[in-house]
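Asks: Structures given as structure tokens follow.
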Structure I
Amino acid sequence: MPVCITRRKFIGGAAAAAVSVANSRTDAAPKKFSLLDIHQHVLFSKRPEDKLVLHQQVLDVATTVLLPGDGWMHVQLAGNEECWSHLQAHPDGYVTFCNVDPKREDAQQVLQTHLERGALGIGEQKFKIPADSPEMRRVYDVAREFDVPVLLHFGREYNTGLERFHKILEAYPQVNFIGHATGWWANISAVGASGGYPNGPVKPGGISDRLLSDYANMYGDLSANSGRNALSRDPDFASDFVLRLSKKLIWGSDCPCHDGQGGAYPKGYCIAQRSLARLKEYVADPRILLGITYDNGARLLKLGIPL
């Protein structure tokens, strides 16, 4: 069993990577990226843990956020305890969220236990339930109690009701929410936004764009092929979108490849490498880029922001 540590001690240790970056950063423009990966998994698609470590090392990620699963999600990735074990084996550069099936009777107790141990957020919540259901509101209540963000997988079946999610943002102004996945990123467009990986031009006015623009407590997780597709489908729109909402976007990988080069991934490429390449195309100012790839996530997780 992982050693139980207090939330204060854990946050202090988790901030070490941020501090090391802070100590090396000056008022001059940074010479390279600093990366905080908001979205990775232990045993993702049965990937060995040493390959996860290799993947993050190849990308030169300073801080990796582990997102556990619960219930049915164990088919795809590891749960809370395995994430704690990974942190124990790799104490530098990794932090973890916690997760629970919101329909469990003990859902709030499970989250409270892991947040007390030092988890820095809740998610990835990926369950077949409306995002504004009473069960999910119980999750948000815990997030408000502990002042941590909630990362949500929006899809055709998961966390449904995105069109009503503004009511949750209004009901929980103290809670920061991070949107992710096909149901989130397809909806940057006002047309053809039911989910999936749409091609072609984006029509302005999509739900996700409006939520990011209008609500201070809504953020976007650029990981996975859904985030990569949002950056790629309409470059003219995406270049404006990224700059306009640069303080609300957080880079992540959610990539299952084994080596940061596409190894063992059927599509033959590294999602993280492709999304980073797109961001480099759109963002010429290194400080804006640094905000998306490190500072925005570090600020939400209270890891400390380089001066």
Structure II
Amino acid sequence: MPKILVTNIGFGKASPTAINRLGDVAELQLNDRGLRHEESAMAELIHDATILIAGTEKISKKVLDKAPNLKMIARVGVGVDNIDLNVAQTKKINISYTPDAPSQAIPEFTLSLILALIKGIPFVDRMMHQKIWQRPMGRMLSSLSIGIVGAGRIGSKLIHLINTVSPQTKIFFYDPFVSTHDKAQKLDLGTLFKECDIISLHLPYTDDTRNLIDRGLLFSMKENSYLINTARGGLVDEQALYELLHSKQIAGAALDVFEQEPYTGPLCDLDNCLLTSHIGSLTQEIRAIMEEQVVEDVVRFINQKPLLNPLPGFNFCEI
């Protein structure tokens, strides 16, 4: 019987039937401690696993070299930048993921962050909990321009959501792989950062996009503008963003993802930075869908059936 190592935190809580299905076809080792495993722990745990069900844990060459029996990695999520894909390809390890499920939750979550920032909700909440009555002036979404960096599944759905909620809002986008959008006007990246009141990031994390939002782009942003990142940590130069926010050259930022997670860095000390703990797709409904999609592909793999959601280029062989 194959052995499945589950390192993804909380896997099966949203969809208990997912765990039951896996238990019928394989030996399971769950992440009972609810902690994100570091690289060294992953290397120790994975030694006899046939299949790995993973979250954002680092699956490096060091980890994969300790897994001689590993045949499949099932990623609960979209991004696979935590996996050494070159090594996985050399070892002919199958990879599946859940590309569509988060795209239903993250646009809604992103819009909630945008509205929270422009209305001053986090600041007022903090003041009220200190029994301080303050009434800062907010802004209307309809009067602002929004720039979407990355118009793929998630970015495109956010564009449509904003247009539905506030048809008067001017929406722009930058994406080197998308030429037109029916609800937004394309701009180059530099112009978008200089002209938009709100900038929201929806890019994958790759060698090309690491720190793409660098010091130059950040310090070119309009006064009283906002930056939102619900995509991937590492897209933004966090030190430069800290300096920008600390000097109050922009109105604020909201970050759900960070280069190092869990995040405990200097952005935590800023009142004008809204921070959340990588929860953009963490809804009961979407999490259940992701778990069920992962389990479906794992069971199909064990039963030697084609995967439904293979990562392109990583569908090598059956178990």
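What follows draws every value from the coordinates through simple rules; no lab data is involved. These figures come from a predicted structure and were not determined experimentally. Cβ atoms are built from the backbone, for glycine too; each structure is taken alone.
Asks: Match the computed value 20.4 of mean count of other Cβ atoms within 10 Å over residues 75-82 to one of the structures I, II, and report its label.
Replies: Only one of I, II returns 20.4 for mean count of other Cβ atoms within 10 Å over residues 75-82, namely II.
Asks: Something else about it: Out of I, II, which has the highest value for FRET efficiency 1/(1 + (r/R0)^6) of positions 171 and 235 (r between Cβ atoms, R0 = 41 Å, to 0.05)?
Replies: II
Asks: Suppose Rg/Rh (Cα atoms, Kirkwood Rh), for residues 43-210 alone works out to 0.98; of I, II, which structure was it derived from?
Replies: I
Asks: Between I, II, which one scores greatest on mean count of other Cβ atoms within 10 Å over residues 83-90?
Replies: I
Asks: Taking 25, 24, 19 as the value of semi-axes √(5λ) of the Cα gyration tensor in Å derived from one of the structures shown (I, II), identify that structure.
Replies: The read-out was computed on structure I.
Asks: Out of I, II, which one gives -9500 for helix-only ellipticity at 222 nm (-39500 (n - 2.57) for each DSSP H run of 4 or more, over all residues; to 500) as computed from the coordinates?
Replies: II
Asks: Looking at structures I, II, which one was FRET efficiency 1/(1 + (r/R0)^6) of positions 131 and 179 (r between Cβ atoms, R0 = 25 Å, to 0.05) calculated from, given that it came out as 0.00?
Replies: Going label by label, the one that fits is II.
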